[in-house]
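Each structure below is given as structure tokens.
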Structure P
Amino acid sequence: MLKGFKDFIMRGNVIDLAVAVVVGAAFTAVVNSIVENIFNPLIGALFNADDLTNAIDIPIGNAEVKLGAVIGAVITFLIVAAVVYFVFVLPINTMKKHAEAKRKAGIVEEEAPVTEIDVLTEIRDLLARNNLKQ
């Protein structure tokens, strides 16, 4: 029972996921800080308010619709999406295109690390050769 738990925890993808969650939380804090401390005050200044959250309040009876808070959330989303695209997606797609172009041109990259698939394929080939000899 403990061995199974240890094997689960020591899997690479569990560790990668944990790192991604921690980095994601830190990234969220940075983006929120940028939006709250730079964009909200600038846009709030356009509406003569302290920040964007209180900039566009629409009273409806006893309640208030905080349109500025919604706009702030949209700005946060757009900033996160832009950073994810330009920092992660675009460079990875560019690297994939270059690698694919090199592969099609027959250019061999430095030897890639051996994967489980490579090892299993090698074992299969050895077993097949041994069966032919018998």
Structure Q
Amino acid sequence: MTSKEFLAVLREQGEYADLDEATQVTEAVLSTLGDRLQPAAADHLADQLPAEIGEFLTGVGNTGRTWGVEEFLRQVARAAADDETAARRDAEAVLTTLGDTVSGGELNRLLSQLPSGYAELFGHPELA
């Protein structure tokens, strides 16, 4: 999948106006996720994404923060300069698209490193 294909799927999933808006939302969500993950986890995930999309995960310093879902959404809202309701919608759209893009093994590995509430954001509440 190319970055344009990823963004086109996301645009449809999140009902965004254009690819620029989809790109901005993707950067806000994935850079926040990248900050939440340990560096190795972010690298493994980025390897399964188009390079331009994967860079959002790995270009943030990867501090491996221990945010729960609510703090993660506050951080997404801050990165997107939006409110938490929009941040949840954006996170669900981006992370569901990401979850549909990466292999099942990678998604399972990722979700095993995150608190159970994250599975719902990835569109897989049954994996919690």
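Have a look at P, Q and say which one yields 3.8 for distance in nm of label points 7 Å out along Cα→Cβ at positions 14 and 86, as calculated.
Details: P: 3.8; Q: 1.1.
Traced to structure P.
While we're looking at this one, here's another question. With distance in nm of label points 7 Å out along Cα→Cβ at positions 22 and 54 derived from the coordinates and found to be 3.8, which of P, Q does the value describe?
Numbers: P: 3.8; Q: 2.0.
Label of the source structure: P.
When relative contact order in percent (Cα under 8 Å, 6 or more apart) is calculated, the result is 25; to which of the structures P, Q does this value belong?
On the way: P: 11; Q: 25.
Matching structure: Q.
Can you spot which of P, Q the value 89, 50, 24 was calculated from, given it is Cα extents along the principal axes in Å? Walk me through the intermediate numbers first.
Details: P: 89, 50, 24; Q: 33, 31, 31.
Attributed to the structure labelled P.
Where a number appears in this text, it was derived from the coordinates with a stated rule and is not lab data. All of these numbers come straight from a predicted model, not from anything done at the bench. Cβ atoms are built from the backbone, for glycine too; each structure is taken alone.
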